[in-house]
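Just so it is clear, none of the values below were taken in a lab; they were calculated from the coordinates. Given the structure is predicted, the values throughout are model-derived calculations rather than measurements. Cβ atoms are built from the backbone, for glycine too; each structure is taken alone.
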Structure 1
Amino acid sequence: MALLTPANHSSILFTLRGFPGAETAHCWIGIPIFSAYLLAVLGNCTILYVIWMELSLHQPMYYFLAMLATTDLGLCLTTVPTVLGVLWFQLRKISRRGCLAQIFIIHTFSFMESAVLFAMALDRFVAICVPLRYTALLTTSRVARIGLVLFLRSTLLLIPSLYFLLQFPYCPVAVLSHSYCIHQDVIRLACANTTITSYYGLTLILLTMGSDLLFILISYSLILKTVLGRTSGSEGHHKALGTCVSHLCAVLVFYVPVLGLSVVHRFGQHASPLLHVVMGNIYILLPPLMNPIIYSIKTKQIYSRILRIVSLKRV
C-alpha cells in the first residue's frame with residue numbers, strides 16, 4: 001500500500017465509524033446519546049451555577065467540584081457533537097489536524113478529570129484527618145494554584161505524544177474504529193514504527209491516571225484508619241464517611257470505563273468492533289452524566305439549592 005508523501009500527508013482525511021452492524025439504526029441510536037448529552041450539559045451547568053450563586057458553597061470542596069463539572073463539560077462538548085454528526089448526518093470525514101486537535105483536547109480533559117478526583121481525595125483527607133488545619137491548608141489561592149498545576153500537568157505531558165502523531169505518515173485508507181478521535185485508535189493507522197510513542201502513551205497513563213488512582217486509594221485507607229481510630233460513636237463515623245460517598249462514586253464512574261476502554265484497545269483485538277464503539281461512548285458520556293446526579297443527591301447544600309431554583313421557577 002502506498003504511503004502519503006510528506007508534502008501531502010497533512011491533507012489526509014480520517015473516516016469515523018458509527019456502530020458497525022447497526023448502520024440502519026443510527027438515527028435511533030443517536031436519540032439516547034443526544035438525550036444523555038443534553039442531561040450532562042444541563043446537569044454540569046447547574047452544578048456550576050449553584051456553586052457560583054450560593055456563597056455558603058465557596059469552599060475548597062466545592063471549588064474542586066466546579067473543576068470536575070468544567071472538565072466533564074469539556075469532555076462531552078468536544079466529542080458528542082462529532083458522534084451525533086456521524087449518526088445523524090453521515091459526517092464521517094475529519095481532517096488529520098482536526099482529529100489530532102480532538103485527541104489533544106479529549107485526553108487533556110481525561111487527565112484533568114483524573115487529577116481533580118485525586119485533588120478531591122486530598123481535600124477529604126485533610127478535612128477528616130486534620131480538620132483543625134483544613135482552612136489554613138486549603139485556602140482559596142492555594143486551591144486555584146492546585147487547579148493551575150493540574151491543568152498544566154494534563155496539557156504539557158501530552159505535547160510529546162501529539163508531536164509524534166504529527167510526524168507520522170498515514171496510509172491512504174484511514175478508517176477509525178470510533179465515532180471520534182482517540183490516541184489508541186489513530187496510532188494504529190500510522191505507516192511507521194510507533195513503538196516509542198506507544199510506550200510513551202502507556203507510561204504517561206501509568207504516571208498520571210495510575211498514580212492518581214494509587215494516591216486516592218492511599219488517601220481513603222488513611223481516612224478509614226483515622227475514622228475507625230476515633231473514640232466517637234458510630235454516628236460520627238457514618239457522618240465522616242458519608243462525606244466521601246459522592247467522591248467514591250465519581251471515582252468509580254470515571255475509572256471503570258477508562259480501564260474497560262484501555263483493556264478493550266490493548267487486549268481486545270479479536271473482540272467485536274461494536275464493543276469498541278460502545279465502550280468508547282460510555283467513556284465520554286457516563287462521567288459527565290452521572291457526576292451531577294451523584295453530587296445533587298448526596299450533597300444537601302446543592303440539593304436544597306436546586307429545589308429552591310425549581311420552586312422559584314414554578315412560582
Structure 2
Amino acid sequence: MTSSPARLNDFRQKISWREIEQSECFWKRLLAGCVEEDLDMPIASQAWKGDLTSSLCSLKGNGAAELVAREPLVLCGIQLPNILFDTFSCHNLEFSTKGKDGESYQAGNSLGTLRGSIPQLLAVERTLLNFMQRLSGVATYAAEFVMVTQPEKVGLLDTRKTTPGLRILEKYATACGGSFNHRMGLFDRALIKDNHLAAAGIKDPNSLVNFLREVRKQAKEKLIELEIDHLEQLEYAILGGVDAVLLDNFTPQEVAQAVEINQNRVVLEASGCINRGNLHEYAKAKPHFISTGAPVHSAKWVDIGLDWIN
C-alpha cells in the first residue's frame with residue numbers, strides 16, 4: 001500500500017459546541033420559534049408567563065429538578081439549558097452538571113440539576129427535553145455504527161440528510177457519537193454527483209476527465225469529490241484530479257475491488273443503502289470512510305426525564 005491520500009484528514013473533522021454557540025443568528029431563529037410554539041408569544045422579558053397551567057395553579061417560589069437518564073445513552077446537548085434559559089426569559093434558573101457530551105450513561109444516572117423559579121422551570125422543561133432526547137438519540141445511534149466501523153479502521157461520516165433547521169445540531173450529535181462530519185452544506189466542499197454530470201452533458205470518459213480537470217483548475221485548493229456508480233469510472237476520476245471518490249450504491253465486494261484499484265491515491269467513501277444491518281460487510285471492505293444518514297434519520301429519541309426534587 002502507498003501512503004495515505006493527501007486530503008484524508010480533511011474528512012476527519014468534527015464540529016465543536018463552541019462553533020454552535022457562535023452561530024448566533026441560527027440560535028435566535030430556531031429558539032425564538034420554540035418560545036412561540038409553546039408559550040404563544042414572541043421572546044419577551046417574561047415569556048414564561050405564557051404557561052397557562054402554572055398560572056392557574058398559582059405556582060410560586062423556587063424548586064429543583066434533576067435530569068435523569070431513563071435508558072443507556074450517549075449524551076448530547078448538556079450545554080443547552082443555559083442557552084434555553086436566556087431565550088425563554090428564565091433568568092432565575094441555574095443548571096449544574098458534571099455530565100459531558102459524548103460520554104455514555106446508564107439508566108438512572110443523573111445528568112444535571114436545575115434550580116430556581118418553579119414557573120420558569122416548568123416553562124422550559126419540554127423544549128429542553130425535546131432537544132436533549134433527540135440529540136442524545138442521534139449520538140447514541142451514531143455510536144452503535146462507530147463500534148462496527150472503528151475496529152476495521154474505517155471512519156464514519158454523516159450526511160446532509162438532516163432535519164431542516166437542525167443540521168448543525170444533528171451533525172454535532174453524530175460527532176458526539178464518534179462520527180466525522182461531512183460537508184455542512186453546499187458552500188464548503190464540492191461533491192459532483194450524477195445530476196451535475198448530466199447537466200454538464202458529460203457522456204464519455206474523455207469528456208469526464210477534461211471536465212474534472214477544468215473543475216480542478218477553478219477550485220484551486222478546495223476539496224473536490226466525485227460520485228461514481230460504476231467501477232470503471234474510478235481511474236478516470238483519479239486522472240481528472242479529484243481528491244476523493246464516493247462509491248455510490250456499490251456492493252461490499254465492489255468496494256473492496258475499488259480499494260485494491262485505488263491503492264490509496266484518493267480518499268474513498270462508500271455510501272448508498274448502508275444501514276446497521278449491512279454495515280459490517282461494508283466496513284470489512286475497508287474504504288477510508290462509510291457515509292450514511294441513518295444515525296440521524298433512523299435514530300429514535302432516548303428517554304430522559306426531569307424528576308422533581310422534594
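1, 2: which one has log10 I(q)/I(0) by the Debye sum over Cα atoms at q = 0.08 Å⁻¹, for residues 17-176 alone, as calculated, at -0.34? The structure behind it is 1. Computing helix-only ellipticity at 222 nm (-39500 (n - 2.57) for each DSSP H run of 4 or more, over all residues; to 500) across structures 1, 2 gives -12000 for structure 2.
With volume of the Cα convex hull per residue in Å³ computed over the structures 1, 2, the top value is the one for 1, the highest of the group. In this comparison of 1, 2, the computed figure 23 for relative contact order in percent (Cα under 8 Å, 6 or more apart) is attributed to 2. When distance in nm of label points 7 Å out along Cα→Cβ at positions 41 and 209 is computed across structures 1, 2, the figure 2.5 traces back to 1.
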